[in-house]
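Got some structures for you, see below.
What follows is calculated from the coordinates using simple rules that are stated; it is not laboratory data. Nothing here was measured: the structure is a model prediction, and the numbers come from that model. Cβ atoms are built from the backbone, for glycine too; each structure is taken alone.
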Structure I
Amino acid sequence: MIEDFTASKMARDSDKPVLLWFRQDLRLADNPALCAAMASGQPVLPVYILDDETPGAWRTGGAARWWLHHSLAALSRDLDALSTPLVLRRGDSRQIIADLVSETGATAVYWNRCYEPFARKRDETIKAALKRDGIAARSFNSALLHEPWTVENKAGEPFRVYSAFWRACLAKDGPETPLPAPEALESAPAPQGDRLADWALLPTVPNWARSFETAWTPGEAGARDRLTGFLDAAVNRYKAERDRPDIEATSRLSPHLHFGEIGPRQIWHATQAAMAAGGASEASALKFLSEVGWREFAHHLLYHNDTLPDHPLRPEFADFPWHENGDALAAWQRGRTGFPIVDAGMRELWATGWMHNRVRMIVASFLVKDLLIPWQEGEAWFWDTLVDADLANNAASWQWVAGCGADAAPYFRIFNPVLQGEKFDPDGAYVRRWVPELAKMPASHIHKPWLAPDDVMRQAGVTLGETYPTPIVDHGTARDRALDAFSRIKKAA
């Protein structure tokens, strides 16, 4: 009798769906939650929830919403090719998951893990509620090479220094082989969902994201093409040229990684394969993978420090004498500081939703050290304007530049924007592209136009204070002011 009852129950459950909850894993290949749902033998019902309530202040920013729209459209097309609809719902994930289970009779909910503090708290609440109701709840790792709690120092504590953290990661067994995308999928009848267009994720009047369309191809296919193109063409230049914003030598995979259109295991194994085949030099390939390692480290820090996005990791910095300067902040945001490499970076960010990593460090140093504006202001601006806005990466990187985070840059390391421009944009090509009013300036003066002779300025058609702003701060004076503030913090620690 027991065997008959069990068989009968299994037969009934086999007709009921598994809810597959997509989040920051918008792909079909190497998707552990998808593979597990398929292995259950039950029909699969893919769902995406736009939850602006749970994240609070860290709801998806404007530029990332543009990317999310196109990424969801691409995922929906990929699922349609498998005759499986993607159900869209908007609201509090806790309530919507409960509603969907009730509407569909689902016996299980599967998802891939997120590591933001608010997401972990939400997921724990949902998992507990589902289990109380007899619903299976399973989560998986699709976003990291190693779970944050599995990498510890010899004392069994979280790492605070990147280099030691990455060595520990490399000493572990390599990541598992990526899972293939399904060739077929048994889908369940779909309940009513929202129309993607009704979410209004795209800007309209004005359409400030118009130029994004020529810069990016969101979606799993776009991510795959970008990785392949990088490994075929640019990877061997990566170590030598990755700091040159005037040269296409980086992968630009960061937004694809954030939205999970590609996973780090796929990047790891594809890069290893390129090395083994002789198509990628070991030095450049390993340097590239070490940047994937920095992303891992950022998630490691956030997992072990919930307040990382809001408060300095080093508590003595809570008393740092920051300056509130709305005019200077606005000039920085608009790319009107009078320092060409800074302005080029901020204008690239506005035009494309992305900025070269070396330039990110330059503009961040300028904000927090030349202007002494709190790093949280820069973090918030990047959050709203970056298509790759990632809570862990954004917070860890801003704290690194500000000197208040783990593995932080020494407080006395204050980037000189002129020297940085001359070193990493030696011909001025990057500045000319993004600051066209300086396009006719010779390379010898393009990074410091305020020092150019009058005849050079006339020939270039530049009038400081009119066609291009005068510097909003004297770097030498600002550097001394920052060093004094940082040294006082150091003495107080």
Structure II
Amino acid sequence: MSTSRPAILLFRNDLRLSDHAALTAACADGRPVICLYVNDPLPADPMGAAQQWWLHHSLTALSAQIELLGGQLVLRSGPTQTVLSQVIAATGADEVHWSRRYTPNAVAADTVLKTQLKARGIRAESHAGRYLFEPWQVATKSGTPFRVFTPFWRACLAQLDQVSPALPIPSGLTFHRHLQSEDLPDWGLLPARPNWAAGFGPHWTPGEAGAFSRLDQFLSARAQGYAEGRDFPAEARVSNLSPHLQMGEITPRQILASLRRAEVTGDVSDRDATKFLAEVGWREFAAYLLYHTPSLPEVEFQPKFVPFPWRDAPDDLAAWQRGQTGYPIVDAGVRELWQTGTMHNRVRMIVASFLTKHLRIDWRAGLAWFRDTLLDADVASNAASWQWVAGCGADAAPYFRIFNPITQATKFDPTGAYIRQWVPELSALPDRYLGAPWQAPEAVLLGAGIRLGTTYPHPIVDHASARAAALDAFGGL
């Protein structure tokens, strides 16, 4: 039986209609649904500039999708509680549904919001959907949180057959329309002067349809050889699904279902599927760590690293941010980030290791930079990954594991295709010198049109000396 009172679906980073438990619950008894997105001036977890670009286009896609079904995406600015009160007063809505959030700030904000709504007699419900497992569903045999990825993921895999199937878009979905809505361009999410995101468009299609298109492309062609190929940045062997996952345009359950189908048809080998699913698992583990250790973005997970004497080196940090370190594989990664809003996963590790080990600059500086520049910036994954590389996190790479940017370039970009794409001033250099141009004879440099210190910088640190200094500093803890 339907009711005339509408239910509000409060969108956050769940900008999709399929496999949306909150949407399914909102319309379960035939209620018309008010689709609402609030531009809160004090968000629980502020978005970086790059992600705001994605948000604009994702909201545009979601709005068009809802309109095709006869509905309206209502856009309002203001404190979430205030906006909800206005919409409830205008429509008589007595239910609010949203997708559960897991960061410390978001949990606190949603707890207060739920309490306030219930005190007014409004049904307020949060729903799962961002991960395969809720953070409290996985624990050691003694009931304590896991601290190492492999046993955590093994425990998850043991429960994988218990994961519920992905939900379809509800049939018979009806909407409450004709509410006042703001114009998305007025929110100023897109950069203008200058438009530093001009290069993003050719690489990305934000929105639910774009997410499924990206997944289909990956599983039909790019996943073959993923287990090895994912380490080579010049090869198209990664999924590039992380921005879609971060904005909630697709869910891990949907990815799991598609991956299993691709295995059955033989499009993806068991080995490649297992490796790809483990990468989904790392995202789960990062969220799990943050839930059980709320200080993860600010404080070292391993207490012994708290007193580490990080260098205050603003010039070195600026060189790293600009892709002007003199190490081509590092600079290529940073420039790829600037131009596309993403960076290949292998190169992320090299770039992060260079900042924290070669330069011994605080991992939190790198975390802040990635938060602002990555389209897939995620509070949990960003913190867990930076701490892992720095050696102070859960299941972290040992402090003495220091990526050699020269050998990493030789091993994972053997033809120099990746470096040549993003550091074009070195494109005429022979392959053997692309990882370390300062090792090339002067005649070779001149023949390639390169003048170190002018057309391309000298290395800002010497690898051997920086490695020795890092080992000495970290080893003293």
Structure III
Amino acid sequence: MAGYKHGAYTYELPTSIVPPVESTAGLTVVFGTAPIHLLDNPSEAVNKVVMAYTYGEAVKKMGYSSDFDKYTICEAISSHFALFAVSPLVMVNVLDPKKHSVEGEENIQISKGEGVFSSDGILKPSVVVKSADKSITYEASKYELEFDDDGKLHIYTDVATEITVEFKRLDATLVTASDVVGGVSLDGSYKGLELVNKVFPRVLLVPGILIAPKYSTNPLVAAVMKAKAASVNGLYQTIAIVDVPTSEVRDYTQVPEYKNSKNLADKNMLVCWPKCSLGGKQYHKSTQMASLANLVDASNEGYPYHEPSNNNLQMDAAVLEDGTEILLDLEQANYLNGQGIVTSLNFVGGWKLWGHRTSCYPANTDPKDAFISVRRVFIYEQNQFINTYWQKVDKPGNKKLIDNIVDSTNIDLNGKAARQFILGGRIEFLREENPLTDLIDGTYAFHLFITPATPARELKGLFEFDPAYFETLFA
């Protein structure tokens, strides 16, 4: 109990304007396989949310291999950190030594105390070294194992000039769509795409983009990505970028049919075709698009109001899975865009990402759903509203609370309008949207009006011959 007071005292009150909590528009979460056999403790990198801010950190936590077909997370590491120089990247590896490994054996020649394994993905703890005729099993103290920069395993020993080695090795071909989809185990552990709900609790950043290079070409994986993009943690929304399989769909005219038959249509889903190639190394377009979106966002204060379309990709050819080059002209690329498909175009200024429509177009033409940049702004603002005002949940629903939310949001939206992020925006607390029954039950509804600029998808120049200028001949 406060005692008797006599004098001057000070007290602190909560600030009446709440600064917004940033929503991470482009935080990319990649699901796939990584060369975890290169790590000291491979099991620690299985079905875990792992974030990296640098190339070196990503390699340290996931390993790295240039074989993107086996190790799809490495494709995202290369694209994000090497090609586009953006960060961070969140990675979820589903390649599990307990499920996705096979027995192997090699006869190795030892020269000057060193031998090299030809097999890939060898799990060092499983290595058993024997004599060439297998009559002797050597103790671990008799040899050393070490991976080189190319992921090849070397053995250093002087026990013999020829040895037989038995081991287990990772086999990424055993990974199925079900592994990527994942789920919740009986012990409560999360696996695969289900781990998207663990990203925010783990790194305190809201997922912005979901990709699964190679595996998103599977309709089951794409369908689950679509579902996850609509509801992360039961609160947030995000964007899922998927690829149409170029091994199956080889002609641009077949892409819309594939998209429709596989139900790849949603306001939070982007569909890409074909693949990108740089110096003969193939990347899925979804991977490079995610990196490019991050780069474009970063050049605009992290706010996703610019389309990634018509910005340069890191590629020198558009290709199918077998390496066949695809060179679309403008009309062909526009045909795909008109069907809600993102592609690439080599026209003015080199190879560019080409397409500003989400996959719900043309069935859904609502601008907040159909344009990629407008959709991302709406997702950004909704996620920001949740993060900013979560601190107000369970506070007294009085005039002070309402004014605080209305004033804070309007100041934020006015600032974004002044910087041309949006054309305008406001928030209102309307009587007709807050019936007495809702207020009694503790539900308070705020109405936000937001208008991002739609992308200038067509610039028209109207040219007219004006005979009046002949008068200049007599001036």
Next on the checklist: Going by distance in nm of label points 7 Å out along Cα→Cβ at positions 163 and 347, which of structures I, II, III comes out largest?
Outcome noted: III
Checklist entry - When you work out distance in nm of label points 7 Å out along Cα→Cβ at positions 195 and 315 for each of the structures I, II, III, which one comes out largest? => result I
Item to check | Value 23.9, 83, calculated as Rg and Dmax of the Cα atoms in Å, assigned to which of I, II, III | outcome: II
